[in-house]
Structure 1
Amino acid sequence: MIDYLGKFERIVTGALLAMLAIVIVLAVIDLGWILIRSLLTPPLFLLEVGELLEIFGFFLLVLIGLELLETIKRFYLEGRIELKVIFTVALIALGRKIIVLEPEQYGGLTLIGMGVIILALVVGYYVVSSRDLAFQRNRTKPETPET
């Protein structure tokens, strides 16, 4: 039974890898389209602040996708997840949110909460980096109790 679950896990992880690769390719195509459209709109080759923020947000979105792809690939090949990568993805995602954020739409408490989340992620990243921690999947079969 455990062997079948291991095979099932590999199939699901492989499917996730393939689907995420497709999503990343589509996101890069979309980013290219947005960039070309923005550059060719009069005034030519000049981007407004809103367009720059949209493009930076998309760049970070593609970067998040690549980091997730690396995480899933490592889990598929080695059966481990680097916790440092998870913290990196979370920090990039939060950074993306801050870049496209319009502060006047949020209350002070929400902005303070985001700051606390950033601080917690940075501390977590430091702890994980200093100890080189990772989540390791148990590849051995469970021991059967002796009777």
Structure 2
Amino acid sequence: MVYVDDIIIISEIVGMILKHMKESYSYLLKDIGEPKSYLGSDIGKKIGVLGDTWFFSPEESLRSLKTMFGQSTNNSPAPTTFRPELGNSTFLGTYEAQLYQSYIGLLRFSVELGRIDITHVTATLSKFMINPREGHLKAF
């Protein structure tokens, strides 16, 4: 038995592909239609004169992350005085270090979704994933 959570098919022959999947592999397909989101990213379609254009939008994911980190939508990625490499605060315990690593993962995903303005600060904080300090976690 194979369980597949999500499939996105972008093709001119979607109907033929779905029919083949049903007939050849006995897939039970449900919720078939235009996608609304994928991997935390909103999906949209713009209708154009020369054809339709599909796009990913990070807006919903980024709103969720900003809510999680308690930031308004107008905050800059980091203050210009931010220097995490100079920190000498206490090293984090196991739970806090895992939390820090999860936050870094979320930030990296945000960069992938289009938040290029936080690329540098994310890369800088990523350097401390092995042994983060309290000051690094407070940066969030």
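We did not get these values from a lab; they are worked out from the coordinates using the rules stated. Quick caveat, the model's predicted, so the values are computed rather than measured. Cβ atoms are built from the backbone, for glycine too; each structure is taken alone.
Taking Cα Rg over 2.2 N^0.38 Å, for residues 44-83 alone as the quantity of interest, name the structure among 1, 2 where it is greatest.
That would be structure 2.
Just checking, which of 1, 2 has the largest value of mean projected area of the Cα convex hull in nm²?
If we compare mean projected area of the Cα convex hull in nm² over 1, 2, the biggest value is for 1.
Comparing relative contact order in percent (Cα under 8 Å, 6 or more apart) across 1, 2, which structure shows the greatest value?
1
Kindly point out which one of 1, 2 the value -12000 was derived from, the read-out being helix-only ellipticity at 222 nm (-39500 (n - 2.57) for each DSSP H run of 4 or more, over all residues; to 500).
It must be structure 2, since only it matches.
Where does the value 0.55 come from, among 1, 2, when FRET efficiency 1/(1 + (r/R0)^6) of positions 68 and 116 (r between Cβ atoms, R0 = 25 Å, to 0.05) is the thing being computed?
So the calculation was done on 1.
As an exercise: distance in nm of label points 7 Å out along Cα→Cβ at positions 36 and 60, calculated from one structure in 1, 2, equals 2.6. Which structure is it?
Here the read-out was taken from 1.
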